Structure I
Amino acid sequence: MFVEAIEKVEQFTRPIHFIFRYYGGSDIVPGTATLFFVNEDGFAITCKHVARQILYAKSIYENYLKFRAELRKFEKDPGFDTQRQLLESRYKITEENPIRVLYNFIHCVQSYKALNIHLHPTQDLAIIQFRDFESIQYQGRAEFLKDSRLVKQGRYLCRLGYPFPEFTNYQYNKATGDIEWLKEGKIKTPSFPIDGIITRHIGEANEVTGIEMSTPGLRGQSGGPLFDPNGLIYGMQTSTRHLHLGFDQINKEVVSDGYRRRVSNYPFLNVGQCVHVDVIKRFLRENKITFHEVG
């Protein structure tokens, strides 16, 4: 049902590749996200939480470099460990937060010189503008649903994104102590569609702002389009909600492989959450960005 729609939408939907390095290790953690273009002028939309990683990538590393520079002053100090802990607290350096974030836009535009990023004030939505580029590397642009009354429970829709980071073109450079992109290695990450039906509208302050889907959005699909069999855009994937079903089984005896075992299970229903098409169009209009409607 979605074969032709996926072929159409995939032309203007692109992955964002990330690599992360965390404090105390040299391991590189790859990640992905998704964006899609709304016109031929280099304007795309994605999630606000994705755009923030791009916006703050430089300041995260600068903060770590300042921490490391101050820590060097105490290398021969008997109280080095104490000073390190104090500096970790001051600069908010923890093993849970990355100290280095690099990103790479895949087949978006050729040789852009700058980015403009606009964050929505309340919704998980952002606009990315590629500036001063030589040429676009995507084809076509999104066509948004004009009549949002068609966003109804039970409507069968699809999402497209890049949830599985299969790229390998990166390394940890021991000489510099930093992570970096390579020209060698696998650069592509395959797209992955997931279908479902609209289950509920999500509202805030008497306004419908989101669409709930019967199936979860996968990590890396954040920022990907939600579309119908004609390729019309109904929204954008942002997150997955975990609904507790209440069918808890606590210390229940079961027979598995011929053995009696005690198990506990707390089932949840994972549903997708998308930004509503009306929210997207309103934000584009507020920023005077050209887009196309159909229907």
Structure II
Amino acid sequence: MALPYEPDDDHAADRFVNLALRNRDAEEWRHLASDAYVEQTERVLLGMLDRIAADRAHRKAERDTARARLAAGEVTRADHDRDLAEEGERARKTAHFESLVREQHRLIAAKVRRLRGDDVRDELMSLVVALGTAIDAHRAAVLGARSEPSAADRALWERLSALDVPGPEGRTSLEALVERHAAQQDDHGRVLAGIVLDLAGDATSVPRAALLEVWKRKVAPTLTPEQKAEFAARGKGSLVTERLRKAMGHLERLGLVARSGRQGDQRLDVLDRAGLAELAAGTEQG
């Protein structure tokens, strides 16, 4: 079969995708995920998610208004409860539809990433940032030891500011990208340091499973659905868990904690309680 619209007709695509979400016809989705249509399909699915979010905000405002009218005696309790029940039914249907949209978007977004070469780009950027971080650490070590930098040292350090790379807001220097990456690591490290201290109390270690539970409650609300969906499209699991993995690695590199135990029963050992407290205080003060 061929899709009954062109790859630039998003209005027709929206109607077709809406039906396809309900029909769940594998052949239709194969065409929707074809190279010619997959980017349009992703646009349409993202548009649906935007409308769902806007509708949810609108319904919340309506509920707030309804509660205010009930409190003011403008409507009866029976009328309010009836409207609330109808709203609950609509919300359940919307939640079901949203789950269908998100499921398909995860699959479509993965195909878009492969088509655009995003996975390869991200891997290369990770290598570039790692290299820049190593250069920055080398500079800090040389200057911290009050050694006289060699000409080779200075030439290497100059690459940090001279090398132009793509950043979240356009092209930037590698040095700025490394600084942004380090700041993000510090932020996550401070959050994790506070969690470790709270859970550990006087103990010398905490279970990773307990850490993960609290971490999810603190970090998940700070991530947008778009960030989660984009990461899920990479096929690497949960963004929340990935952030925890990196934060744990950051604290380990600082010598504050160490992982121990088997994979299924891993623990985080407290090596430097004072250092953790100092790092965590930065979160509370900032």
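Just so it is clear, none of the values below were taken in a lab; they were calculated from the coordinates. Please read all numbers here as calculations on a predicted model, not as lab measurements. Cβ atoms are built from the backbone, for glycine too; each structure is taken alone.
Out of I, II, which structure matches 5.4 when distance in nm of label points 7 Å out along Cα→Cβ at positions 113 and 153 is calculated? Attributed to the structure labelled I.
Quick one: helix-only ellipticity at 222 nm (-39500 (n - 2.57) for each DSSP H run of 4 or more, over all residues; to 500) came out at -5500 when computed from one of I, II, so which one is it? The correct label is I. For the read-out semi-axes √(5λ) of the Cα gyration tensor in Å, a value of 44, 30, 18 was computed from one structure; give its label from I, II. The structure behind it is II.
Given a value of 4.2 for distance in nm of label points 7 Å out along Cα→Cβ at positions 89 and 105, calculated from one of I, II, which structure does it belong to? Walk me through the numbers on the way to the answer.
Values: I: 4.2; II: 2.7.
Considering all the candidates, the number was obtained from I.
Here distance in nm of label points 7 Å out along Cα→Cβ at positions 57 and 177 was derived from just one of the structures I, II, and that gives 3.2; the source is II.
Which structure, out of I, II, was distance in nm of label points 7 Å out along Cα→Cβ at positions 185 and 265 derived from, given a value of 3.9? Matching structure: I.
Given structures I, II, which gives the highest value for relative contact order in percent (Cα under 8 Å, 6 or more apart)? Each step should come with its number before you reach the end.
Numbers: I: 22; II: 15.
Result for relative contact order in percent (Cα under 8 Å, 6 or more apart) over I, II: largest is I.
Ranked by mean count of other Cβ atoms within 10 Å over residues 193-200, structures I, II are topped by II, which has the highest value.
Upon calculation of distance in nm of label points 7 Å out along Cα→Cβ at positions 209 and 225 from the atomic coordinates, which of the structures I, II produces 3.2? If you can, show how the numbers build up before the last one.
Values: I: 2.5; II: 3.2.
Here the read-out was taken from II.
Comparing FRET efficiency 1/(1 + (r/R0)^6) of positions 33 and 65 (r between Cβ atoms, R0 = 30 Å, to 0.05) across structures I, II, the highest value is found for I.
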